[in-house]
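Throughout, read-outs are computed from the coordinates displayed, never taken from laboratory work. Quick caveat: nothing in here was measured; it's all calculated off a predicted structure. Cβ atoms are built from the backbone, for glycine too; each structure is taken alone.
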Structure P
Amino acid sequence: MSGSGLVIGASGFLGSHVVRRLVERGEPVRAMVRPTSSLRALADLDVEYVFGDIADVEALRAAMAGCDVVYYCVVDARPWLRDPAPLYRTNVDGLRTVLEVAKGAGLRRFVFTSSVATLPIGAGVIDETAGPHNWERLGGDYVRSRVRAEDLVLRAAREDGLPAVAMCVANTYGPGDFLPTPHGGMVAAAALGKLPFSVRGAGAEVVDVRDAAESLVLAGERGRVGERYIVSAGWWETRALHALAAAVTGAEPARYGVPPTVLWGAGLVGEVVGRVTGKDVRITRTTMRLMHTMTPLDHGKAERELGWTSRPVEDTVADAVRFFTRHRRAA
């Protein structure tokens, strides 16, 4: 299978779009998924499947055999977990196993899906040269695990010769968000007129999932080894995104705007409920902080070095809403 690409985490939101983009380019694709993974996002694509887990060395060796580029799209993105062990098991320990196998696989590129959460916050616009990271306490174990993961990848490039590139991907929106992601779910709710209030000033860097997938494919061709690239269409206020979603369907937008301090209170209540019930609750102080902590970023490096471009966020939100609407009717 010479000249092929391997997508690890191919059944996920971003991973499935990476597979789709490679297929559209006429390239042979190998998709590594777990035996329990849903393949609905890949059902219409002609790809070779390899079933296995990122902790299984032999499965990883078999999956990488004969591949030129590995696109790594695995992440546990559950910052609300009361027990953070699964975050580190997947985001750090599992990645470490993959990197050890990749070092001996003769790859041309190892394209790692990192996060804009690995970048520092501060005054002005941040680019890839900014550092060090300065908000792990605010971001909790999810952000800590992501920072450590990126460090592992860049150290492997620097010290072990792994041809790795780290892609700092913003919050992804668009079609194919079957689960959906937490932020995608809010867009779906807004499109249905089910968001009674919005948070003033809360916002994040956003990008179309199809454009994010394209950035990974471009990095596999021309990304500079040991470098990281910001993949974002820009910073958007969450309230504005949800208003766009409501406008697509004609739904009533959120009537009330509340200050960010309300998020802290809601997160605290969620944590109390979690302790009382013994269950994970998605609304925690950490998840609420992640809604409005990020500062604006400069994605010019990806444009200059990779030839990457992003579509208007308005188009992305409209396509996401159309997907959610169709999917809801079919459910």
Structure Q
Amino acid sequence: MKKLITTTLIISAMLVLAACGDSGSDGEPLQVYTHNDSEEMDAMVQDIEENTGVELDVLRLSSGEGWSRIQAEAPDVGADMQIGMLHGFGIKAEEEGHLLPYESDEWEDVPDKFQQKDGEWYGTSFWYNLIAVNEDIMKEKGLDVPQTWEDLLDPQYEGEIVLPDPGTSGTAFLFVSTIMQIMGEEEGWEYFEQLDENVGQYTKSGSAPAQMVAQGEYAVGLTWDQAVYDYIDEGYPITDVIPSEGVGYSLDVAWIFENTDQPEKAKKVMDYLGTQDFMELSAEYRSMVTKPGITDDSGLEESFIDYDAQWDADNRDRIMKEWQDKFSN
């Protein structure tokens, strides 16, 4: 009888421990990296958690910092998913074998050009570079509103331009890559050497120039579309300029890391990212989302260059090393 009781107790204890172990696994947050701004990501996290039941633990890093972290950690990346990252980094992450393929049915109506064919990455939205201009400073100092990328080289803007650093900011590298693709590398480097003479400050974040221009610290800034539109909506004396030569644009992509130990949770979240509800939320923070019928980019198509994201992925490291040699202190 004592043996039977002891055996029963051991089995019961093992079942309790197993149950606790399962509960702990189920209760473990999904680790997520992002380059999205905090306000946007906070809203997205709340929405995802409410609609999937999956808890997210998010680390925000600029795109350049995030990619450096992934490379340093690989193959054991410290996150299960990336929600929000440059398209070019998605291509590189796929090429380097960091991604878990997953073909989600929720993404079937999203055009093929916005997702990788085997489901390694998915694009939720896309965005583009803008020139931000403080109208009050322009009037006060008698400056002309720039209409082209070439205009930014005019000596009248000396010390008046704030630009994100391509070493840390995806917004800045999109700008660098755009100029290279419009002008060619040789002329592009000449352009940046001249532009550097007018730059008063390089910032870590791609959104920071919009804030600094809106608040009157600089007359002109290079940033991205929604960062400018947010300050316009808040009533700041800031306006946007789409240069006549055209702008590059980038998908904002999401993926599941190959080494995740919570693949089913990650797939559940990826499914939700492709839904109408999530895309409508994204549209509150992004000018354009990839699911048809939610946002309209038809008026912008003529301003987009034929941007080559593969060139971005293939040449980023080389271009950034040369940039640092030329311009970093």
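Details
- Here FRET efficiency 1/(1 + (r/R0)^6) of positions 226 and 266 (r between Cβ atoms, R0 = 25 Å, to 0.05) was derived from just one of the structures P, Q, and that gives 0.05; the source is P.
- Calculated for structures P, Q, percent of Cα pairs over 28 Å apart is largest in Q.
- Here distance in nm of label points 7 Å out along Cα→Cβ at positions 50 and 242 is compared for structures P, Q. The highest value is that of P.
- With relative contact order in percent (Cα under 8 Å, 6 or more apart) computed over the structures P, Q, the top value is the one for Q, the highest of the group.
- Here the criterion is FRET efficiency 1/(1 + (r/R0)^6) of positions 34 and 258 (r between Cβ atoms, R0 = 25 Å, to 0.05), and among P, Q the highest value is seen for Q.
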